[in-house]
1. Work out the source of -8000 here, i.e. which of 1, 2 gives that when helix-only ellipticity at 222 nm (-39500 (n - 2.57) for each DSSP H run of 4 or more, over all residues; to 500) is computed.
2. Hey, P(r) over Cα pairs in 5 Å bins from 0, in percent, for residues 94-189 alone derived from one of 1, 2 reads 3, 14, 23, 21, 17, 11, 6, 3, 1, 0; which structure?
3. Taking 32, 23, 16 as the value of semi-axes √(5λ) of the Cα gyration tensor in Å derived from one of the structures shown (1, 2), identify that structure.
4. Among 1, 2, considering only mean count of other Cβ atoms within 10 Å over residues 118-125, which has the greatest calculated value?
5. Once FRET efficiency 1/(1 + (r/R0)^6) of positions 150 and 174 (r between Cβ atoms, R0 = 25 Å, to 0.05) is calculated for all of 1, 2, which comes out largest?
6. Thinking of 1, 2, which structure, once FRET efficiency 1/(1 + (r/R0)^6) of positions 54 and 110 (r between Cβ atoms, R0 = 41 Å, to 0.05) is computed, gives back 0.60?
7. Out of 1, 2, choose the structure whose coordinates give distance in nm of label points 7 Å out along Cα→Cβ at positions 14 and 46 equal to 3.3 when calculated.
8. Which structure, out of 1, 2, was Rg and Dmax of the Cα atoms in Å, for residues 142-253 alone derived from, given a value of 14.4, 43?
Structure 1
């Protein structure tokens, strides 16, 4: 085997090793995200008490805490009381593990990879909390906005000016929607948590990419709302947690927003 072939083989093995490491890290982080999603809305500490069964309150042993694998081995039931363990726990762990592996494959061992992993976790936990509790916690949004401002200010792809314009654009658009809903529909069609979240998204993506995120969220949310109304799974005045659509739209825009903007300009402007 030539030196070049040996080098290529070693590089391939190292890539596989890092993919596995990143996937395992993602599984562990996903387990922590579940803790945040479960405890933060009720004001509980995310550190104490230790992990326990929500049904019988029994502390979980180390063998019960392997992300995804413990859930599979226990067949989705608590070892101590036999009550079902929510599938969401394993799903979030698996999704985060897959996302971390994907981020490594796309960006390697780099600072952007770390930033994108942080943003993915941020929007995933916001999605879960809004889906299950219909709130977007200020305890997450406010610190995340400060961190995002710092990251965007230091990023050559965004910059502080674009971040502020992006955040301001999203804020203004969603305030208009929220106020119009109150005046015309006499109900809160857009929660103020959504307004704060879209400002955060604008700070992260900058302008004009924030428009891509808003467009994707509105279109996907509208289609789902039409489906739910048509199948009578939702009534006209029942709200739909919008972070469920804002979060995936934000992640897609962070990863491919520039490509989408350029594609739009090439097809419809130039």
Structure 2
């Protein structure tokens, strides 16, 4: 699933509405489909902890249009201390146009508070957690509160961040989620928020499928779902945690068709 983001400061509304007016949600095929707007909607609201009223009004215009056209929205936001700017806009919008069934999401928000996770759940939103802190975190940073999100019942999807700041390897991300250690070996704060192995794997599979409305056909091995699977070099559930990052696929199947193989399965 791919999303569109604003490219020209101050012109994002015209740009995004023009691109999406003839592009219905879900347009594409099983390998790549249109998923709405994000994760930068407007340049002015991107990494801005103190947006002006004008910044918020321009953002609101776009997300209201997206809600009226039933499009998905995902928004990059780092700091819990300022995310009220974003959530208040969504709460205002929801009073005008319901967004509760649109599965909108916030990406990152690594030190999210329980209060703000509750606000997201009330809006029908989800939270996508990435592994950038594996490279940029330290002993003073806290692990994302995944255990708290589970207790709240907030949908969570795990993944990797942009490849310029994080590794694309899912097993690097899974190891970090479980042990809370950075690439330099520092243990981050609040490792009690780390998920179980099973939960981390669920976040990466069926958890992420929720955001693209694919949980009915992807994300778990069940009769009637697509036969996408990988045979791994080590048992993820039993190998020592510090070896999870070294796991590789020896055989990969997509839709029941072998697309990659290594020894002992062949070249």
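1. Details: 1: -24000; 2: -8000.
Derived from the structure labelled 2.
2. Working: 1: 2, 11, 14, 17, 21, 16, 10, 5, 3, 1, 0; 2: 3, 14, 23, 21, 17, 11, 6, 3, 1, 0.
Derived from the structure labelled 2.
3. 2
4. Values: 1: 21.6; 2: 18.0.
Answer by largest value of mean count of other Cβ atoms within 10 Å over residues 118-125: 1.
5. Details: 1: 0.60; 2: 0.95.
Largest calculated value belongs to 2.
6. Answer for the origin of the read-out: 1.
7. 1
8. Working: 1: 14.8, 48; 2: 14.4, 43.
Here the read-out was taken from 2.
Here, each number is a calculation from the coordinates, and none is a lab measurement. Note that this is a predicted model, so its numbers are computed, not measured. Cβ atoms are built from the backbone, for glycine too; each structure is taken alone.
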